[in-house]
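Listed below are the structures to be examined.
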Structure 1
Amino acid sequence: MSTPTTTPIDIAFIGGGNMATAIIGGLLRQGRNPASILVIDPMAEQRTRLTQTLGVQTAEGPSPALTQARTVVWAVKPQQFKDAAHTYAKLIGHALHYSVMAGLRTDDMANLLGTPRIVRAMPNTPALVGQGMTGLFARSEVSVVEREAIQHMVEPTGQAMWVQQEADLDAVTALSGSGPAYVFYFIEAMMQAAQDMGLSAEQGRQLALATFGGATTLAAQSTDAPSVLRERVTSKGGTTYAALTSMETAGVKAAFIAAMRAAQKRAGELGDEFGR
């Protein structure tokens, strides 16, 4: 059952997980009336959380209020989309559709929804703290005004980048979509190294987090290329030189690049699988 209200629905979410929550939080910070937001989610606990913490309307399944939504955000698992589209398409064919579902291509979405007005996004998890990076692709049927509305919706979650070809989102997925996991992986390694060298896990965590945070802020604010910034802290024969030489000998950079190419390839494969 949906939460009763007399406030018209402006935007609806199909799926109420973490990414939907991040976007909703941003909308509320922009001054959006929470009662104008509807979230469809089959999980009672999820609906209760969203209602109590964000004040939005919720429903377990198809709701007549969906017909009011000008924008529909698809935030279900990609493999759940076909069933969800069959369930909701007749109620939301008039809306602009915004997808945060990894891998699912807009041609396949358009065929199931009966409308080509679709913007596809590849966000990442730092959106949960307003530090996300979202890649965006809009089909030609999406107007300039609609693109601007999507840009405005994404801004509170972090930065956004538009790509001209949908296939480029596979590269975005490999770099920024999966990217936070790479950073966490290196943080884990630094924490392990800290303990191996006699520091505590907490000391290693503090040092690693502060180092990553400081270095990325410096890189973002500097006009110099990362290679130049790296060279400035790498004296030949020094400690940094020893570390980087060890990584080069081990092929770390090549392996890292190969890993992202593997992620890009897998993103394309997922698009093929979900489109069947």
Structure 2
Amino acid sequence: MAESDRERLRETFTEDAELYDRARPGYPSELFDDLADLAGARAGCRVLEIGCGTGQATVPLAERGCQIVAVELGTAMAVVARRNLARFPLVAVENSAFEDWPLPRQPFDVVVSATAFHWIDPAVRVERAADALRVEGALATISTHHVAGGSQDFFREAQDCYERFDPSTPPGLRLRASAEIPADTAELEGTARFGPAVFRRYEWELSYSTARYLDVLRTYSGHRALENGARADLLGCIGSLIDERHGGRISKRYLTELRVARRRTC
């Protein structure tokens, strides 16, 4: 992704924090059990979260007794995150770009980034994450993919809506099976700061009404970046498809991947 595109698209997340908080799904509970086992994200540990959004991953970590500093670029996102985390005295939300945030002297035990690490400047994100960690501390990144499954007929039919109203859509695009999604190994293999990564994967499905599915689409950066008229036409086309051919409800299959690597002594 070009630097200008990355900057432009990541700023779209700050535009409607309340919608993001209401519409975006969270993460499988087993992921947080694995975070405890693989990264030590349990009661008493010091966690730095990069790009907390409105707290979808922060709340489960706080419920496990972690002491958390969460850094969030979007001002409105940070406001909602503070509201969602107000009952946890060991959590602080900092409104800043991670690239500019001054690292504290005391290192963290774990750095976590849930569906946000790819938005950080690739020239600095691994090095800054390593600098924030103690030796043998863990970097844990979480990514989410939409994969084949769920209402497959709907997603195949929806391709026509995207080709009509989103000019960036490749023709004939189809969802990949989860087994076809490669593990994200290259970035950490290219640095001496971290040891080999360990991966865990979770497949799960969510059922959406028409209105709820259109809401989640409105939170995606690619949809938000469309010209207003094109976005309205795209959402109208998808909404009509769900209502008229699928009884007002569809199911979407997700693949969530957890990647954990330990900081080396160097």
Structure 3
Amino acid sequence: MTTEQKSILITGASTGIGYYCAKALVKDGWQVIASCRKTADVSRLQAEGVTCIQLDVSDTQSITQGLEKALHLTNGKLDALFNNGAYGQPGAVEDLSRDTLRKQFETNFFGWCELTNAVLKVMHQQGYGRIVHNSSVLGFAAMPFRGAYNASKFALEGITDTLRLELADTNIKVSLIEPGPILSDFRKNALQALEQNIDFNSSRHGFKYAAAVNRLSKPGPASKFTLGPEAVYKKLLHALTAKKPKPRYYVTFPTYLMGYLKRILTTRMMDNILGRISS
């Protein structure tokens, strides 16, 4: 007797964590519906043998159409959703325009909520499901010049905790993954967002932005604690398959460390540590 193949929809699968996890899940026997924002990336993944659709989480119509395509491919059922498509908007809070903040939240928060709610209708009907949100160490430990990203991930963690409580009487399980530094295109995309949306010349933080550009431009790992995306996949697989998945999964040493310090230190002490790390 064969076990029915499980299905999963993954957002943000063009590179990094989403790309690695999509290919790894295919190898592990899952029916993977990967999704990317750009059609060129969709074509690239399809050429590599991964079922991939176009889905932009910042656009309602794209979410609706993308989920319809995914459900068509899975015969109307979906075992799991892995929300991963996001980016980091650097910049001091005082330099963030309303439009810049809105863009960050449209992609990192509102789109995830909209897609999750749509998938929940399917999961309630079938009576089961797993939802995994890829958050960040910056979802519980704020750092300077990352205010837009901090805020979007703090909001994501708050609504995910609420959703987990509201689904406690169902067979739908919800988990957060909090990676920390992982090898990906995150810094490259953050640099692009910094240069596009922050006016260096009119800011009192101009010299700090110059340092940020230099840091974000450097190839290779962000720190000596950087791990490969396979470290995230290990946690994702547990969240998808364990009888009792964890509410939260830490991945890298910085995440474990910040989680521990957050529990034992005062806010002032944490501010001092986070300020030193940032500088």
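Readers should treat all values here as calculations from the given coordinates under stated rules, not as data from a laboratory. Please read these numbers as outputs of a predicted model, since none were measured by experiment. Cβ atoms are built from the backbone, for glycine too; each structure is taken alone.
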- Taking distance in nm of label points 7 Å out along Cα→Cβ at positions 35 and 211 for each of 1, 2, 3, the highest value is that of structure 1
- Query: Which of the displayed structures (1, 2, 3) returns the greatest value of mean count of other Cβ atoms within 10 Å over residues 51-58 on calculation?
  - Reply: 2
- Among 1, 2, 3, which structure scores highest (criterion: mean count of other Cβ atoms within 10 Å over residues 179-186): 3
- Message: Comparing relative contact order in percent (Cα under 8 Å, 6 or more apart) across 1, 2, 3, which structure shows the greatest value?
- Response: 2
- Query: To which of 1, 2, 3 does the computed value 0.96 (Rg/Rh (Cα atoms, Kirkwood Rh), for residues 43-130 alone) belong?
  - Reply: 1
